[in-house]
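Peer 1: These are the structures, in structure tokens.
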Structure I
């Protein structure tokens with residue numbers, strides 16, 4: 001193989017094209033990972049938080065869609081004032097969900113908690129003048145993967161949750 005400038009070089013254009021394709025795919029993969037992190041899919045961004053409302057609108061849950069294993073997280077539950085009975089309301093979480101989390105704090109503290117048919121039921125007292133009581137669960141996940149559960153308000157209103165827990 002002889003070139004005009006006198007240099008003899010062997011070229012493997014098929015190999016070169018494959019190398020360019022692999023390099024392009026690698027750059028594209030890095031860009032996707034960067035954008036996922038920026039948007040919060042890996043935790044801590046605009047897409048990392050979700051909210052769900054019960055069908056009757058009496059319960060609003062704000063929760064992390066994407067969380068990290070053994071990293072502090074919060075879930076906020078806002079209850080419509082019409083859902084309280086004699087200044088009280090209850091929130092129930094399935095034991096299967098609670099087995100995947102380690103709750104470190106509940107604000108305000110429940111007045112009581114009991115186990116009932118696969119759920120842990122937390123009873124709360126509402127202060128006077130409070131029209132939309134809010135309960136905050138602080139916790140961390142004990143297992144990586146997909147965590148699914150639901151929150152029941154007074155054993156009626158229901159909100160389903162699905163969260164991805166990264167290792």
Structure II
């Protein structure tokens with residue numbers, strides 16, 4: 001019961017922050033993109049770090065990250081492109097949107113088939129970080145930080161996989 005209450009409180013705080021950022025902004029569409037993307041990436045990194053300590057909380061944080069990725073993707077499909085499939089297709093083929101779409105597809109497979117495809121989480125995190133990095137014209141500190149942190153986690157996971165399973169298994 002204690003864990004459920006804590007989960008609800010965490011989600012309510014995240015949604016309150018999201019609603020505050022969107023409600024008090026001038027450009028709603030841009031702020032939905034920005035807030036949902038940053039919250040998703042932060043939850044995804046937190047899930048990757050918690051994976052070393054508690055798989056229970058890592059799974060919860062990963063599913064919460066998918067929830068905000070879904071908001072981010074639905075904003076792209078419904079609000080930004082207004083369900084015009086020609087526009088969706090054209091905008092999806094841009095390299096930064098394509099990276100985000102591949103990360104979303106991997107997160108979708110992790111959401112439904114988490115046991116079989118858990119090894120893909122590291123690549124989804126790298127793709128999401130690249131999507132975040134390429135989403136701006138002039139990257140700032142946090143864009144570089146997300147990219148470097150994802151690379152460090154990917155290298156660390158790869159080292160642990162090699163130590164645990166051997167080099168070619």
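Peer 1: State the single structure among I, II that was used to calculate distance in nm of label points 7 Å out along Cα→Cβ at positions 35 and 91, giving 1.9.
Peer 2: Working: I: 3.5; II: 1.9.
It traces back to II.
Peer 1: For distance in nm of label points 7 Å out along Cα→Cβ at positions 11 and 59, which of the structures I, II scores highest?
Peer 2: On the way: I: 6.8; II: 1.5.
The structure with the largest value is I.
Peer 1: For which of I, II does P(r) over Cα pairs in 5 Å bins from 0, in percent, calculated from the coordinates, equal 1, 8, 14, 16, 14, 10, 7, 5, 4, 3, 3, 3, 3, 2, 2, 2, 1, 1, 0, 0?
Peer 2: Values: I: 1, 8, 14, 16, 14, 10, 7, 5, 4, 3, 3, 3, 3, 2, 2, 2, 1, 1, 0, 0; II: 1, 8, 15, 20, 20, 16, 10, 5, 2, 1, 0.
It traces back to I.
Peer 1: Right, another one. Suppose you compute helix-only ellipticity at 222 nm (-39500 (n - 2.57) for each DSSP H run of 4 or more, over all residues; to 500) for every structure in I, II: which one lands on -6000?
Peer 2: Details: I: -6000; II: -26000.
Of the options listed, only I reproduces it.
Peer 1: Now a separate question. Given 16 as the derived value for relative contact order in percent (Cα under 8 Å, 6 or more apart), which of the supplied structures I, II does it correspond to? Mind dumping the intermediate values first?
Peer 2: Details: I: 23; II: 16.
Only structure II yields this read-out.
Laboratory data are not the source of any read-out in this text; all were calculated from the coordinates shown. The structure displayed is predicted, hence computed values, not measured ones. Cβ atoms are built from the backbone, for glycine too; each structure is taken alone.
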